[in-house]
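Student: Listed after this line are the structures, all set down as structure tokens.
Bear in mind that the values in this text are calculations on the coordinates, not laboratory data. Predicted, not measured: the structure shown is a model, and the values here were computed from it. Cβ atoms are built from the backbone, for glycine too; each structure is taken alone.
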Structure P
Amino acid sequence: MSFDPKDRFSRFVRTLQEEICTRLEHIDGTEKFIEDTWKRPLGGGGWSRVLTNGDVFEKAGVNVSQVHGDLPDLLKDQVPAGSKHFYATGISIVLHPKNPMIPTTHANFRFFQVTDYHGAVLDQWFGGGMDLTPYYLFEEDAHHFHKTLKSECDKHSSGFYQKFKLWCDDYFYSSHREEYRGIGGIFFDHIKPSQELNGEELESFVYGIANAFLPAYLPIVEKRRGTLYSHENKVWQEIRRGRYVEFNLLHDRGTLFGLKTGGRIESIFMSLPPIVRWEYNQILEKGTPEWELQEVLKKPKNWL
């Protein structure tokens, strides 16, 4: 294959990691990220950056990994015959704010490649996206987040936003709860050069949507960071965080892939919030903000 963005994408995610951490430290104002460089025994490694107990962010993680090695058995039925080795690099971002009026957010952008015994590239693709998980619903925040994503998608293809929004809704569904993890965003996987976008154009889309993460999320943080909240609001946040944990451990493909391929546990579980709770057989009072959020999470909505 003549199109090979591996090195460019690797440099891009490291630069993006630095930019995001710098911006988040500035907004938090009190705490700094610590960086933990790690090696994967089976090949590759990564740079995990985590901020904890900040003024704005209770926990924030911005991880970059570059891993390679023999193709795991769980991927062999998803790649061309003769594939023997894989290379994967990407950035994963999970931000858990202290104030329950600020939503949690998650973003991930990755590149995957498989080669034969001689190193010839047999297949390669991009994946990624971002989504929003509020504890209290402010429709103007949902509108801003989705509008920002649509504006960037439309620069590359008029059909991308709707296609990837539906993909996101389908992906972040907790079937055991019969509800969605949050109010969505966009999600895509296994996208490759095609008649619609050639390799360079596809790469440009991935860079563009990754760079849209901060404009989509940070204005919401700035708007809500000073909103007063009660102990009861914090309890509700911790209950909803429990649902977040359930999805990640039961359904999230990235988490399961890491666990099954010798990934670093500390980096994989970076996505989990620091304090959660589960209430037995909780019944919400109809008409309360908590009840209204849970009703919205039963069915995807058009936020534009």
Structure Q
Amino acid sequence: MKEPFIFLCPEVSRPDAYILAGWMRDDDVTKHLSDDKRAADEIDRILERVDLPVLTHLFNRDGRFYMVRRQTGDRDEPVGFVRLEESGDGYEIVVVIGDKDNWDKKYGTKAVKAALREAFITLRAKRIIAKIKSENKRSIRVFVSAGFKLEREVGGIKVFSMTVRQYHDFIKEEESVKDKIFITSLDRERIKKILDSITKGVVSPSKTAKGLESELQRAVIVEPTRISSDVITMNSRAIIELNGEEEMEVSLVYPSDADPANKKLSILSPIGTALIGYKEGSVIECDVPSGKTKIHIKKVVYQPEAAGDYHL
């Protein structure tokens, strides 16, 4: 099945407005927003007052408003919205995935990156800020992984910012590490202990140990709190596809927790070594006893760091 494409649409249609009002009445959607149900009431008033098929101009009064749309094949549908409110020499950004059926699919991350392109390239903004409640850990991780820096914290609100120069530097950095893998500092230390045990003869040697050592050497090492949520780390679960045919959900575990029958793959197994540090969407090759295998990482279902389970 073709992967969905997430894009920003500057047009807000009348049906879109009805959907927006429904999202803004959902406590699960608005619990981390400064907006409340009054926003839904305001949309209702617009719909009653204005009899037009397109309402874009009414949503762009204080900046720019975009529908986040999900396209698969010839079909597309709204899944959220992005608001860029004028603020000094730039904009304040708000990103919401309102369709709960599409939560935990990385659409928020894609929407943030699309919004940054729009703000810095199209609107020529000099600076973007994001105000996020301290308890909204997922949003904080999304914005940090997109290159935002914490500027200050006031009354339980963390203010993150990004300048146009920081944006271009971030894009260059992303390009330079496109073919690299990412491993947390904690995972690296634990894996190094396993490799040291093999060297000392405490643990039986593995054919893939040398390859795993090479992976550690070339990896970009990041702190657990900074790892992107779409990267496979230790104890992550992911849906992978082998050779374009067989699809399965696997867990990447330490040797003591390995259970191939239940798809718990040791980091010392060929596929386990191949998976560590790669992102969702990556296609990689590895050698297994039956020959060369192509692995497509379809989705990271669970990542300990993204869930706040740093003890795993």
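Student: Work out which structure the value -9000 belongs to, where helix-only ellipticity at 222 nm (-39500 (n - 2.57) for each DSSP H run of 4 or more, over all residues; to 500) was derived from one of P, Q.
Tutor: Value -9000 for helix-only ellipticity at 222 nm (-39500 (n - 2.57) for each DSSP H run of 4 or more, over all residues; to 500) corresponds to Q out of P, Q.
Student: Thinking of P, Q, which structure, once FRET efficiency 1/(1 + (r/R0)^6) of positions 17 and 281 (r between Cβ atoms, R0 = 30 Å, to 0.05) is computed, gives back 0.10?
Tutor: P
Student: Suppose you compute Rg and Dmax of the Cα atoms in Å for every structure in P, Q: which one lands on 22.2, 78?
Tutor: Going through each structure in turn, the value belongs to Q.
Student: Say we calculate mean count of other Cβ atoms within 10 Å over residues 65-72 for every structure; which of P, Q gives the highest result?
Tutor: Structure Q comes out on top.
Student: With distance in nm of label points 7 Å out along Cα→Cβ at positions 89 and 161 coming out at 1.0, pick the structure among P, Q it was computed from.
Tutor: Computing distance in nm of label points 7 Å out along Cα→Cβ at positions 89 and 161 on every structure in P, Q gives 1.0 only for Q.
Student: For structures P, Q, calculate relative contact order in percent (Cα under 8 Å, 6 or more apart) and state which one comes out highest.
Tutor: P
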